[in-house]
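Undergrad: Following this line, the structures themselves.
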Structure 1
């Protein structure tokens, strides 16, 4: 293969596309019910019925009701966006550009759902308790990409501290966005705060 050629990514098969559609339907109906009647009042049976699947099918996609809120495709999208950035680019700049480009567009498309699920993550006790694990998982994903791009040991403390700082800024941005009821520009917030972080946050 020529070094400049990009490998062709195979299209997902019919079975995989059906699974993805089912997952998206379950999630869409769950959030519709959460918005209409509240998270606590919504049962798995109600979600399954609205999505026209059995409760057992629901649990094949989401082990618990909390997982409907906690699971998303943002980490894989971030990794894909970061791998598309120039190899020598500082990781902070790469994340900033990813969040203001492809991943930023995805976040904007998911505005209402993202606002509801993030608010639940900050307020619902069961979800909040598990959110820490999800943040740690996201931090590990970012650390793995930093390690991959720099050639540093995956267990390097510098790598993990850098990833922790990036995730902390992202979390603070989202918390601010939720406090303002999603009426401020999330992508612009990411752009400004990661620019400040890249500059050393000197006040």
Structure 2
């Protein structure tokens, strides 16, 4: 199933939760949006369709990192002390070499690190956990752990902390329902899915 369909189903689950909690119009819109976004989260894995849409081009990061490395070399050469000069030049050269190796497939990992750092800076546990989720997703294959019960449990913890942070009842159920709707829509028993999901990883790798 494509991302548009997943978003629509997730948004619908958000609307159902909003009606259940009898929320205000503004909160209903929030739940519809959260449901749609949560329904896309499982496709953050390394081969998922969402990966390329939330990450900027690796060429931008590579260019910026190489420029920073060059500036470090330049600054260290003219301003650094005897020992600091060579240390700074070495760091600058290392940064330029590492930057030259960055490819698009690395951008999701970098995004996860950024979200994790943002969570630490803001002292928001849900954001820290989301960063960890993205990092894990950047290393696992498509329709594996992000599409499993473990993924549901982990995302459920994120959703519960997110609700606690916002202080709005129903956020947890909206996010979790949206996430689960994605897994249900990807089941192999549905006629339009050639592949299924490995729901019981790591106990079983059988697709259902």
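Bear in mind that the values in this text are calculations on the coordinates, not laboratory data. Keep in mind the model is a prediction, meaning the values are calculated, not measured. Cβ atoms are built from the backbone, for glycine too; each structure is taken alone.
Undergrad: Have a look at 1, 2 and say which one yields 31, 23, 16 for semi-axes √(5λ) of the Cα gyration tensor in Å, as calculated. Don't skip to the answer; put the middle values down first.
TA: Values: 1: 31, 23, 16; 2: 40, 21, 14.
Clearly, the read-out refers to 1.
Undergrad: Out of 1, 2, which has the highest value for relative contact order in percent (Cα under 8 Å, 6 or more apart)? The partial results should precede the final answer.
TA: Working: 1: 19; 2: 25.
With respect to relative contact order in percent (Cα under 8 Å, 6 or more apart), the highest-scoring structure among 1, 2 is 2.
Undergrad: Let me ask something else about it. Which structure, out of 1, 2, was percent of Cα pairs over 16 Å apart, for residues 24-111 alone derived from, given a value of 66? Working shown, then result.
TA: Working: 1: 60; 2: 66.
Only structure 2 yields this read-out.
Undergrad: Sticking with this one: Assuming 2.3 is distance in nm of label points 7 Å out along Cα→Cβ at positions 64 and 88 as calculated from a single structure, say which of 1, 2 it is.
TA: Working: 1: 4.8; 2: 2.3.
Of the structures listed, the value fits 2.
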